[in-house]
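Take a look at these structures.
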Structure P
Amino acid sequence: MASKAHYRLIGIDPGSVRTGVGIVAINGRDIEHLHHCELKVGGEDFPQRLAAIFAGVGELIASYQPTVLAIENVFVSRNPQSALKLGQARGAAICAAVSRGLEVHEYAPREIKNAVVGTGRADKTQVQHMVRLLLKLDQSPGSDAADALAVAICHHNTASTLGGLNITASQWRRRR
């Protein structure tokens, strides 16, 4: 991935009620905001929510033509049912990407916050503020969309750094 100078990237902050989506264009080391939104899928039966995530991500992929998807990993919460539902929401988004030929990269929440704010313990307000500054947005996006854009920024930073070292993210993770 790091060898590609120009590509589009879709970042996903998965959720079973709201899934944040952020789409950016990468041009060398530069990153440009293209689109962000929150797919609101709550209120329906859970399988229908997963279908809505799959379809919504698929439609955005068709519209914006990204070649890479970066997504936040599941974190273990106190509620196992919530973690399972989050994992299934991630799966729906990943399947939408893989079925359309996109590369998929996964990042831990602390990794994402560290890449965007400089600390893995940043709160949502700090992430929103830094996303707004880094992407030169007129206003802060909603928290789920900001988190999705933060995932995209994290991948861009990681890919740029590792590209300079001439290794891929997969190779780097195997070395850790």
Structure Q
Amino acid sequence: MKEFLLQNIEYVCYVGIGAGIFIIALFILVIITLVKIKKVNQRFKNFMRGKDAESLEEVIVKYLDKIDKLEEENNERKKQINNITENLLITYQKIGIVKYDAFNEMGGKLSFSLALLDKQNNGFILNAMHSREGCYTYVKEIIDGNSYIALGEEEKKALDMALNCKTEKY
């Protein structure tokens, strides 16, 4: 056996060094594992501090009930938001207004054309013309951005302003 060892001493040294490195690596892994276990134990102690199994179960059930309640409230809010969104589609969102002097005699630009349109460009134009004798008001219906009644210059400007209003998409 001595002869074998003497003949292969180089190989035995390599095996010994390899085994030593392997043992050192295992020792380092054991230390890392012990540190991690200590951290987990500390977190577990903090989690369980002042709690027994029954009280911990009560806390969990209480929070699960709160989550259920929040989900119900969230569903209600979603329904409300959908209703608001649907109502916004039919409200007047686009506005155009032009002030002018209808008869060039009064000054102050007391006459005006007001265009109010919804998201689909449906609505009306309100034209109020002021003179010394009184105020004359006309309403013209707008469907898909067009009027079937001839529009005056100021009414066209107000309609163009309303049609070019930017609205957010839902």
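For structures P, Q, calculate distance in nm of label points 7 Å out along Cα→Cβ at positions 64 and 160 and state which one comes out highest. Before the final figure, lay out the partial values.
On the way: P: 1.8; Q: 6.7.
Comparing P, Q by distance in nm of label points 7 Å out along Cα→Cβ at positions 64 and 160, the maximum is at Q.
Could you figure out which one of P, Q the value 15 for relative contact order in percent (Cα under 8 Å, 6 or more apart) was computed from?
Working: P: 28; Q: 15.
This value belongs to structure Q.
Between P, Q, which one scores greatest on distance in nm of label points 7 Å out along Cα→Cβ at positions 88 and 104? The partial results should precede the final answer.
Numbers: P: 1.7; Q: 4.6.
Once distance in nm of label points 7 Å out along Cα→Cβ at positions 88 and 104 is worked out for each structure, Q has the highest.
Ranked by mean count of other Cβ atoms within 10 Å over residues 32-39, which of P, Q sits at the highest value?
For this comparison of mean count of other Cβ atoms within 10 Å over residues 32-39, the top structure is P.
From P, Q, which structure was Cα extents along the principal axes in Å, for residues 56-111 alone = 37, 22, 14 calculated on?
Working: P: 37, 22, 14; Q: 84, 20, 9.
The value was obtained from structure P.
Identify the structure, out of P, Q, from whose coordinates Cα extents along the principal axes in Å was calculated to give 46, 37, 33. All intermediate terms of the calculation are to be shown ahead of the outcome.
On the way: P: 46, 37, 33; Q: 132, 54, 30.
Value 46, 37, 33 for Cα extents along the principal axes in Å corresponds to P out of P, Q.
helix-only ellipticity at 222 nm (-39500 (n - 2.57) for each DSSP H run of 4 or more, over all residues; to 500) computed as -16000: which structure among P, Q?
On the way: P: -16000; Q: -19500.
Working through the options, I get structure P.
Values quoted throughout were computed directly from the atomic coordinates according to the rules given, and no laboratory measurement underlies them. Owing to the predicted nature of the structure, the values given are computational and were not obtained by experimental measurement. Cβ atoms are built from the backbone, for glycine too; each structure is taken alone.
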